[in-house]
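What follows is a set of structures to go through.
Here, each number is a calculation from the coordinates, and none is a lab measurement. All values reported here derive from a predicted model rather than from experimental measurement.
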Structure P
Amino acid sequence: MRIIERFLALSLFLLLATCAIIVSVYKPYYNWDIIGYIASAKSFEQQDIELLHSFTYDQLRNSLSAEKYEELTQENGSGYRHSISTDPSAFKEQLPFYQIRPVYTGMIYLLYKIGVNIVLATHLISGFAVVVAIAFLYLMSVSFLPKPFIYAIPPLAVIFGVLNLARYSTPDGLAFLAVIVSVYLYLKARFNLLLILLPIVVGIRTDFILFVIPLLFFIFALNKCNVWKTALSTFMSVAIYFGVGAYWGYPGWSTTFYFTLIQILTHPISMPPKLTVKDYFHILFIQSRILILYNEVFILYMIIAAYSLFLIKINAKTKSVLITFKSSPSAVLAVVCLFFVVSHFLTFPVAWIRFFSAPYLIGAFSLLSMVTDYLKSSQSA
């Protein structure tokens, strides 16, 4: 790239990164999950549930506006938020849903121990993670995309909710960074580092096992020299997935599904709900209808995914499927991202964009890369 073009591209990514850190620090969401993550972080040193309960709500009361604090403790038609704020036993039964993100809660705890306000730490991690991810996005873009397509990545990042990730007190911003770095390492064929990182991705968000396992499958199938390392990384990823749940007493998929999508419960562990097949398909039908009819971002991604599969099919006609994937890392990434989006929605049918920002954006990046390769091959033919 010429100096002016590189400067323009860098400016776009710097603007995106600047916006991310500004909204993280000055416009955080203070979403409901902040309660669980503060408590989970503090629980590394405080196991007494009544003291932990008092600490969590004292920190929120001292850090948030009176209006926002009231929203987190009172504003809920079912009385759920009030119950959690007043009943330590109910509060205790919420924690396993958050403690299974040990990388994120561990980072909150470390920042807290060095003097950072624990409320600030929850979204500061998200902001800085997104900024670092944007830096890797820039490196990926200038390495693998031609200049017209490079300029498309920052606006696509905005469309796919990357700036919002920086505002959440959740591990989603950190997971976004981990996925972007994983993709960067895959494109650069830095498999040793990648195989170390992938189990950590699961420790950040356990549901990203749906991203890690198919990517490991492709690494195993396409790079025979990494068979044993890939097998070890797969074992570690699966062990972390089941290990964190077992260690912190995570109640499992069916309880989480019922608790999130059917009825909010104050004591989901001591009084576990019963999820029926009828319940599952009823929710799946309703959420699928909402997704297809009203979620413009998902529709955009599905158009991207469909075109990606079309290009893969074209290449597979002239080459074998194996050679197609071997010669196009972007094709691999497109399939992995599509697998994650579909399997994640079938498992947990909500279309919260913070779950899908990374696969949406990597899917778009992969398509642009495949279009570039297709145009080059057409010109050479």
Structure Q
Amino acid sequence: MAVRSGGATEDRIMEVKIEQGFLVLADISGYTSFMAKGERGHAEPVARDFLELVSSRLSPLLTLLEVEGDALFVYAPSSRIERGETLLELIESTYVAFRDRMGAVRRHTNCGCVACNSIESLDLKFFVHFGEYVPQRIAGVFKLVGSEVNLLHRLVKNHVTEKTGWKAYAMLTDASLARLNIPPESFHQSIETYEHLGDVVTHNLDLHHRHRELAEARRVVISTAEADVVRERDFPCPPPVLWEWLNDSHKRSLWIEGTTWTARSLPSGRTGPGASNHCAHGKGALIEQIVDWHPFDYYSTEVKNGPITIRDTLVLSPTPNGTHLSHRIIMDMPIPRFAIRPLARLIAKRVMKLDECMDKIEQLLNT
């Protein structure tokens, strides 16, 4: 779309490009009071550390546009995140990291000043919208403008804490929840009213509760020592990006040749323990059951194929240049245990074609 603006000596034509994507605000609540009441020499380093932590956790998938005092404004074009649930997992894992850092800072300080004694008054909220925006460079500064951007920033003023008592939450608009492809039943619905915008339906997730759920979840991890098959590979992308390639159904169908993957069952409306995926291959099909799920760190699954049960754990570890993937597999078969390991390695190489699959992921990442 072209916009014409007249001038005294010339008419200029500026091309306006309208894009779509996720718009996100990460807001540290209690920040203003913490900075005002706390000793500057202690309050500022703590606040800066928390902002840098949140930024570093979000940055693999989201681009930082602006630090707005106590908030970070980040975004991602729609093409960057195909598996919408990855974004919500990123928000949850960022919140877990925030709480872990808060606990570590509090445990390692003996200072009795107001700032250090007020660290636990800080918390984190997220506001998520999906919509159109116009990228612009104004006075040399890159910005996103448009009514959808304005809506995102209006969401910060809301009644969620007043109605629920929650101090930390993720607020998603109808548009963003639809794009995430997550059913609304697991969210607290609220209606906020804004001048010139009218009623805005929001879907809210209690992050304190999710933090407890994730901390208490059962751990099922295969070690390299007990695995029958181990494959190690470095990939040139951060863990959230590789996570998306490993778990998005469309992407999995690209790198596992001759298969079509679909999500089969999401008992809680989210991917996690108890969820399952369907794999169609040739004239057959397999059901993959998820038994442990810790986004961007690791996950474990189980597949039954006739008399063979395949259990695996995929561990993602950040490296200076990307991510190290450790794929560990145990196979259970009705034969003596001493004979399983060599047969499992043959199946992994000739039937599952693990090396070719990893090669394909790396090839797709580089295109």
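Worth pointing out:
- Structure from which 0.96 was derived, Rg/Rh (Cα atoms, Kirkwood Rh), for residues 21-100 alone, options P, Q: P
- Parent structure of the calculated result -9500, given that helix-only ellipticity at 222 nm (-39500 (n - 2.57) for each DSSP H run of 4 or more, over all residues; to 500) is the read-out and P, Q the choices: Q
- When relative contact order in percent (Cα under 8 Å, 6 or more apart) is calculated for each of structures P, Q, structure P gives the greatest result.
- Per Cα Rg over 2.2 N^0.38 Å, the highest-valued of structures P, Q: Q
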